[in-house]
Structure I
Amino acid sequence: MPRLEEDNLACEFPDTWQVAKYDNWAFYRRQFQGSCCGNKGMDFLGFNPQEQTLWLIELKDYRVGQRGVGKIPLWDEIAIKARDTLAGLFAAKVEMGHHDHGFAALSVTADKLRVVLHLEQPATHTKLFPRVYDRADVQQKIKQLVKPIDAHPRVVELNNMAHVPWAAESIP
């Protein structure tokens, strides 16, 4: 099974899928990230060939610290990353001669787009490690922003991976 890791989380995808760690692509880092006043990127991309679906996946792990909380609202960040990633995929598809061109070309053939935020927070709310976000509230706000991309985006966590066809686990 293809496996991708980000921070303290790992995702295992079905064998038939093509997956990529988009924000590590050379094309993204060297050419696209700094263009047009700056672009953001989702962590993972997953292409399900049976359903012709492209999954845009962002992972946020706030279990240990609140890094990044408060710069801009989380739902705005996800919407911006989804938009910029789609633009980057199209740019990577038409820009020949780089390693990631094949995945980009495959991605733009998708019939359906899905947006997923994997949001990990402390299991219990404490002063030291608060649960900053309500998962349902975040999902509703993301839905309002990315509706033209995905009318049913998901916010998942390790103990609730409903509606996503891959597995996730914590890594040390």
Structure II
Amino acid sequence: MNPAELHLALNHFPVFGAVFVALLLVWGLMRRSRDVMRAALGLTVLVSIGSYVAVATGEKAEHYVEDAAWFDEAIAHDHEELGELAFKAMLVTGLIGLIGLWQLRGDREPKPLWPAITLVALLISTGLVGWAAAKGGQIRHEEIRAGAVSPGPATLDVDEDSD
């Protein structure tokens, strides 16, 4: 597997992981379930740590494809900057989740303050991770770039007389 394939395979983890964890945390808060909240907070920490992998593989992926004719340095730079911002946000979110886990230790009555704060941070982080991912998709997919012009409907040159 080359560096670009590795980055493409691993960069989905923070995107989908954050969405899944946010939904799990909402469910835990709605049910006031200590176990579900703790699981979601623990997964928040794991997704936060796992987001490092997406950032770490990105640089090698860039070097691998930078000489390709389709590669756009400006879009890749924007993607990299957004990825680093999203990573920092995920680290802060992971730290908040860790504090929430600490607050839910033992047999105390679950207080939703830290899980709720974690959820807000997770939603912000998820937005940033999604934005970075969308910008990354533009590196290779011209059709999703701003101002892209549709080539129109695809046509097939099929001989209509060949029945």
Ranked on Rg/Rh (Cα atoms, Kirkwood Rh), which label among I, II comes first with the largest value?
II
Going by mean count of other Cβ atoms within 10 Å over residues 48-55, which of structures I, II comes out largest?
II
Assuming -25500 is helix-only ellipticity at 222 nm (-39500 (n - 2.57) for each DSSP H run of 4 or more, over all residues; to 500) as calculated from a single structure, say which of I, II it is.
II
So relative contact order in percent (Cα under 8 Å, 6 or more apart), computed for just one structure, reads 29; which one of I, II is that?
II
Figure out for me which of the structures I, II the number 2.6 belongs to, where distance in nm of label points 7 Å out along Cα→Cβ at positions 8 and 72 was derived from the coordinates.
I
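Bear in mind that the values in this text are calculations on the coordinates, not laboratory data. Since this is a predicted model, take the numbers as computed values, not measurements. Cβ atoms are built from the backbone, for glycine too; each structure is taken alone.
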